[in-house]
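The structures considered in this document are given below.
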Structure 1
Amino acid sequence: MQKTTKIAISIPMTLLETIEHEREATGESRSEFLRRAVESFLRQKDKEEEIAQYIRGYQENPETGEELGWVEAASQAVLAEYPWEEEAQQ
């Protein structure tokens, strides 16, 4: 089991009321609800950063015309093998 510690935070009363309403609906303790909310927030933040890095990678190193040509040729070959006529008859 991980070591835990208590902390004190200040939040607006309206936010506390919302938290209480939500946590009561789940049956969780306040600590469990807030721990789960913080973990979810941090996972989402990590995911957003990974997406931003992915986008920066493509912006800094975009595909070359040659690479795009390979993709187009491969796509055309795959699509040419698809039984379009059979699907149209269904």
Structure 2
Amino acid sequence: MTVLKLVSLIDPKTGKPQTGSKPQYVQKGGTVVAHVVTAQPVCVETYKDFAQLGRFTLRDEGITIGIGKILRLAKPGAGAGTTSSTSG
């Protein structure tokens, strides 16, 4: 899984995206909306439609670096990718 873009930080108090500049990184415990792409096809659904297939874990060298919920999927033919909310 490759993180293409960090879209916005999520305010921990309100749960809504923060306005302002786009984040370059996420600190430990932070929440962000991100665009990600998988190298191979993966069976997923949005969290809202099917909670069991709407979660993911992002790991690097055996260490969990993010967890999240799939908020939206890319349209077929628009290129592989998902929009996800991750928490590191």
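Quick note: the coordinates plus some simple rules give every number you see, no bench work behind them. Just so it is clear, the structure is predicted and the values come from calculations on it, not from any experiment. Cβ atoms are built from the backbone, for glycine too; each structure is taken alone.
Quick check: -25500 is what I get for helix-only ellipticity at 222 nm (-39500 (n - 2.57) for each DSSP H run of 4 or more, over all residues; to 500), calculated from one of 1, 2. Which structure matches?
Numbers: 1: -25500; 2: 0.
Here the read-out was taken from 1.
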Inset, instruction - Looking at FRET efficiency 1/(1 + (r/R0)^6) of positions 43 and 59 (r between Cβ atoms, R0 = 30 Å, to 0.05), point out which structure of 1, 2 has the largest value. - result: 2
Legend entry - Test item: Rg/Rh (Cα atoms, Kirkwood Rh) calculated as 0.95, pick one of 1, 2: 2
Legend entry - mean count of other Cβ atoms within 10 Å over residues 51-58 from the coordinates reads 9.8; which among 1, 2: 1
